[in-house]
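What follows are several structures.
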Structure P
Amino acid sequence: MRPRPMRRSVAALACLLLAWTGPGSGAARAQERPALIAAAADLKFALAEIAGAFSRNTGKAVRITYGSSGDLARQIAQGAPFEMLLSADERYVADLHRAGLTRGEGKLYATGRLAMFAPHGSPLPLDAELRGFQSAVAEGRVTRFAIANPQHAPYGKAAREVLERLGVWQRLQPALVLGENASQAMQFAASGSCQGGIVPLSLASAPDIAALGTFARIPAAWHSPLRQRMVLTARAGPAAEAFYDYVQHNAGAGQTLARFGYALPEGK
């Protein structure tokens, strides 16, 4: 099913969430060309902050393309000129490494979390155990519900695992609205075109999004760990190398990821 057109009041949300490419802060003053970075869509807000701080602190620029991890990895395998990938599923990094397209096996930078989001005015009940949601599905009251496509979006795959655990996956099939990536699923869930959705906590908790509805954290034990790994590709230049090091070692970058709901690797 196709989502209904969004209300004008959330047009800005589409601009925030569906912008595929954006230059890092300081791009105009950077002397070298911007590093081309591919990043999982759940990182949209957190990585924008990190990239801005990186550019201010180093004078180097990054240009970030957001999408589903599977699609971005496929583009790299097909020759896209990305210099670094921040994937929401480390298996995509492993696949690229086995194909000889990366510099090493990369580094785990975060573990993601899920949330169930309902826009203001939605009849979808939210509670810590999601029992109200289970009842609503069983009674046929959930008619449009958003997740990212489980075929190529790690957060969509994890959302499916949650729905299977709750015993509602099959019953919910006619109501599912699939986003091409986590950002699009978040747009559908927050815009009012759906009654809600299972989306990245990092997006649902962002102030501009949280103001549009309510959300409940989903226990991490309800789905496979969203182990997020980054890696430099064989094309990486000095700016990409510097950004890779910054995300890995800068205390402020770690604090930003934690503030958006990510669990950090031990020692960070």
Structure Q
Amino acid sequence: MPNLNSVKTNLDYKTERTDLAAAFRWTAKLNLHEAVANHFSLSVNEDGTKFLMNPNQMHFSRIKATDMLLIDANDPSTLNGPNAPDITAWGLHSAIHRHCPHARCAMHVHSIHATVLASLEDSRLLPIDQNTATFFNRYVIDSAYGGLALEEEGERCASLLQDPKKTVMIMGNHGIMVTGASVAETFNRMYYFERAAETYIRALQTGQKLRILSDEIAEKTASEMDEYPEQGEHHLAELKKILDTEGSDYSA
């Protein structure tokens, strides 16, 4: 006879699970993923310590809503269970959800252009167009990479995301961590950060002098984008419609 509590848990948070699954599928479609590595999480309780996360070593293109793990950031015994999350995912995401309750959703990827940016001695994303200006004063650079994001490294990374205004961490020599209030907001931010990083890296590759926006215009642009109505929600909704049209099983 099935454990009724486990069955109920698997049916909880259907909307949240479906949104996360759609984000995983589109991250794979855009080739922003890293095979069976990288991880997304979403808080489902008030203080942010109970969260959904992708299963260990499962390819983003196969993840479904019902595959999500439901994890308690305050319960390290989670790592001893039969369905334990990836240890680096636990170390990084549990620390963020314990210490940064404003970061309801956290997405970590090694997307190509963002990781190239993270590998430069100067990892700043200078405001040279609208997308790059969107992140003006809204990211933090971690220049103290300490290896795999196990518990100690996760705690250190979480300490850099205390300011709710800093929604992207450029993880030096590693990749990026993007945070937000929802899956839609966070995925939209991750998408545009990668686009911005690509524009910036390609501009650097020309070897020509960059046309950099003034701090005033860059901040004005970033503030206006902060207030732009529901772009993330519309973006994710459209992606889910496309997945549905394609017959994807992401919501199963």
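Given that mean count of other Cβ atoms within 10 Å over residues 152-159, derived from a single structure, equals 18.8, which label among P, Q identifies that structure? Clearly, the read-out refers to Q. Here distance in nm of label points 7 Å out along Cα→Cβ at positions 184 and 200 was derived from just one of the structures P, Q, and that gives 2.7; the source is Q. Computing relative contact order in percent (Cα under 8 Å, 6 or more apart) gives 22 for which of P, Q? Structure of origin is Q. Calculated for structures P, Q, mean count of other Cβ atoms within 10 Å over residues 72-79 is largest in P.
Bear in mind that the values in this text are calculations on the coordinates, not laboratory data. Just so it is clear, the model here is predicted, and its values are computed rather than measured. Cβ atoms are built from the backbone, for glycine too; each structure is taken alone.
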